[in-house]
Structure P
Amino acid sequence: MTANQTTAPPVKPIPLPTPALLTRQETAQLINVSLVSLKRWNRSGRFGPAPIKLGKCTRFRRDEVLAWVAAGCPARREWRWNGGGK
């Protein structure tokens, strides 16, 4: 390196905010199941968190999915989520 050259400081990645709503694919990845399994569980009521329909899009609340897992993954008929204590 010559006297005229300087090194740029390393670029730190900017952390992205955690999304409040997850796609079906993101939800399946979060709970480590296939997308097909998540769709089947959702249709049958095995998946506790209720889907949110936004036009043609289906989303799930991240906080609710995590609370559902922490509660032992109960079926939808047994699942009650209080919105994180709100």
Structure Q
Amino acid sequence: MDVAAAEALAQGLKFLGAGLAMTGAIGAGAGVGIVVGGAVQGIARNPDAAGTIQGNMILGVALAEAVAIYALVVSLILIFVA
């Protein structure tokens, strides 16, 4: 294998790894949907607890989105640093 082909293969594998790293965003999207859906159901069943449920929902959404941000950071590191 010549040098140009090896570099092209390395570049392609780097992009493949970055794409696979972004699959963590799928889990984050599903997690946010489940958290918000549960919060809406909880508020519908007990409107008096809306403030507490909403606060916990925001915390859950933030934690779920953190996973997507970590996946994005890993993907960007793989593209630009590795």
Problem - Winner on distance in nm of label points 7 Å out along Cα→Cβ at positions 11 and 51 once structures P, Q are ranked, highest first - result: Q
Problem - Parent structure of the calculated result -0.46, -1.12, given that log10 I(q)/I(0) by the Debye sum over Cα atoms at q = 0.11, 0.27 Å⁻¹ is the read-out and P, Q the choices - result: Q
Problem - If relative contact order in percent (Cα under 8 Å, 6 or more apart) is computed and equals 49, the structure in P, Q - result: Q
Exercise for the section: Work out which structure the value -31000 belongs to, where helix-only ellipticity at 222 nm (-39500 (n - 2.57) for each DSSP H run of 4 or more, over all residues; to 500) was derived from one of P, Q. Expected result: Q
Problem - At a computed 1.5 (distance in nm of label points 7 Å out along Cα→Cβ at positions 27 and 43), which of P, Q - result: P
Problem - Which of P, Q leads on distance in nm of label points 7 Å out along Cα→Cβ at positions 35 and 67, largest value - result: P
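Read the figures in this text as sums done on the coordinates, not as results from a lab. Everything numeric in this text was worked out from a predicted model, so none of it was measured. Cβ atoms are built from the backbone, for glycine too; each structure is taken alone.
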